[in-house]
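The data blocks that follow each hold one structure.
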Structure P
Amino acid sequence: MKQVLEGSHAVAEAVRLARTQVISAYPITPQTHIVERLSEYCADSTLAARFLRVESEHSALAALIGAATCGVRTFTATSSQGLALMHELLHWASAARLPIVMANVNRAMAPGWNIWADQTDSLAQRDTGWIQLYCEHSQEVLDTTIQAFRLAEWLNLPVMVNLDAFFLSHTYEPVDLPKQNVVDRFLPPYQPRFQLDTEYPCAFNQLAPPNIYMEMRHNIQTAMDEGLAFFDQVEDEFEDIFGRRYGSLEAVHCKDAEVILITSGTVTSTSRQVLTKLRKKGEKVGLLKIKLFRPFPLKAIRELTASAKKVAVVDRNFSFGASGIFAQEIRAALCNHPGHPLVYGYVAGLGGRDVTTAVVEEIYRLTKGNDMPQQESIWVGLHEVDHAIGQS
């Protein structure tokens, strides 16, 4: 059934269809519409879930850690400063092997205060042990959120579904909303492998001395490695039932491309328009969309970029003192691979600044026109400003 949905409401519909049992909520722009809609569903019994109103994002995740340890399906949503406040408990959730699903509406970090799109908030959490998925449009948001529960519960790892602030969270698009019985076929009731149970008492999250701690962390990495293959299996099953798939990566015209644009999130949609225009002009350009960031699909990236001379990575994020974060990851993936393409890094769209077709075309021209990257990251669309320098 087709409905015109706001991106945030696409998340809420997926959480409803997943028959989530415990939802914790603390409002923060621009994710508030997700938990507002879910609170309405809980209030009118559309969704038979326990809705927890907490006093902070830290508490929101703490509450779900308790609920998930008791063996129920859980969800929360956050953004920007809220995600940063959760940082300690992001580590706790993954190390405790809890299949929590969280939507993060990518928003710039303060100061200055900014409520618009920027991926630095989620990418700053890349080492916390959460699976991370990035969405391009509202249909993908809904489908990915449903898939996230399946992925989390199979691997016993938490999953973060990321969507761009306002460009996606507050934009209305036609979405195919599946029927409940069809979703139930894909996502059966959660059967925890371990849980707090008074009938079978045991202790959780006790002191881990040096002789076992390292093995516990190795097990998380093993689950991440398995996640690459299992993600494809989840998508196969999803496609069989719903007729849609996205892939951990999506390659468009990459086989004969000399330059490949690498994107994530809503910048991908703009880049598709540029790709069509440039291909019509005879330009050998391709597009590689990264959906799955953790675990990182290193082998597939190597294979899909093998025939290109150059790749241009568009980052709506930045690691200060280094470069754009996706560009870092691409360089690391390719550095030991013989004959790999040159990696050109570009930073664009921070704080919600528009990444227009003109910006993407400029990125392509800069990449094609330079034999070597001029620097680790080129900032595109930057206004002339006076630089703030520390004073003695």
Structure Q
Amino acid sequence: MIKKIACLLLGVVIAASSINANAATKRSKTPKRVAFDTDMQHVLDSLDVVGLSIAVVKNNQIVYNKSYGVQDIKTKVPVTNNTMFRIASISKSFSGVSIMQLVEQGKLTLDTDVNKVLPFTVRNPKHPEVPITVEMLLSHTSSLNDSEGYYIDLDCINPGKNANYKNAYNDYKPGTKYEYCNLNFSLLGSIIEKVSGERFDLYVKRHIVQPLGLEASFNINDVPAKRIGKLYSWNGKEYEEQNAYRPITGLENYKLTESSVTFSPAGGMKISARNLAKYMIMHMNYGKSPLAKTRILSEESSKCMQVEHTPGFHYGLALEQTDEYTPGKVLVGHTGGAYGLRSAMFFDPEQKYGLVMICSGCKDGNIIINKVLGVMYKHFIVK
């Protein structure tokens, strides 16, 4: 009798599951969704995409989140909506938010001479009379470049450690021209630690990630191995796995302001597309998250990050304005590219919509963002 009842109950569960599955199928098979799936599959096939995760936000809600491909080419474990990737330069916006929070707390200003914060001199030797400010680092107008490096340590720019440090400076006066430079954000990571007294990754965790209810970290040791989406570069013949997730060791010897590059403030955030979309919603609402019901940045500070700071270059403070991916429509956000990965986060703060994509590897990284965002914009945003 017990066995018979159990079978009857199982039958009810299966029937209910079938009904739900059929209902879901009917909902997903609308002509518009079929057209989206067809266009997206064409992109995946034509560029031989390894892994991809996307998210669409409308009216402050994540209305679509889907993942494709595999996390690991060898094991064939599929990418899921919980898969976390190293998102490269979109990470700069987290560093930017951190700086703006510290500005609001009165611990520094955008006009602060970085020499007053850092333990070594940062001055363009060709223009020693011109201070390099926090704002110049955030807006890539510091006159610094990446020719001496930026991701191992800060010795590359330290006059006492690198005899060739002068090469890291361009000829023009600080504050007068734009050049994208990762070293700017390596220095900002050190500044965050100096004025906050907190280790860089922990500052971001405590003041951005946790308040917004995100699963994300600059510290790879915090990320479950089973959720990591490996990154791949195409060499013309095959995909090569990149060493993008090296475990962090030696934290017992960590020195604030000297070791922040360990976490790559310029590109080291690990996060899923869904959680990146939640973070984006905060920017869409000028510092306030309607999902987490909290404000982590003032409206004034948030708008300051989003507006152009150098005429003609469309870059703000760790965020940019561009219509490159949505011709005729300027959006705010950032892209990322490293170790074969290509990522993008762009939004319209007035219309309250946004697009997120993270690709772990493809045969042409130069066009993947345009292709994927183009399909998403066409089917979810354009009416």
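Computed from the coordinates by the stated procedures, all read-outs in this text should not be read as laboratory data. Since this is a predicted model, take the numbers as computed values, not measurements. Cβ atoms are built from the backbone, for glycine too; each structure is taken alone.
Figures for the structure shown
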quantity	calculated
Among P, Q, which structure scores highest (criterion: distance in nm of label points 7 Å out along Cα→Cβ at positions 91 and 267)	P
Answer label among P, Q for the case where distance in nm of label points 7 Å out along Cα→Cβ at positions 323 and 339, calculated from the coordinates, equals 2.2	P
Of the structures P, Q, the one that 14.8 was derived from, the read-out being mean count of other Cβ atoms within 10 Å over residues 59-66	Q
Structures P, Q, by relative contact order in percent (Cα under 8 Å, 6 or more apart): label with the highest value	Q
Comparison of P, Q by distance in nm of label points 7 Å out along Cα→Cβ at positions 195 and 331 - largest value held by	P
Computed 14.3, 45 for Rg and Dmax of the Cα atoms in Å, for residues 211-274 alone - originating structure among P, Q	Q
For helix-only ellipticity at 222 nm (-39500 (n - 2.57) for each DSSP H run of 4 or more, over all residues; to 500) computed as -12500, the structure of P, Q it came from	P
Given 3.8 for distance in nm of label points 7 Å out along Cα→Cβ at positions 179 and 291, calculated: source structure among P, Q	Q
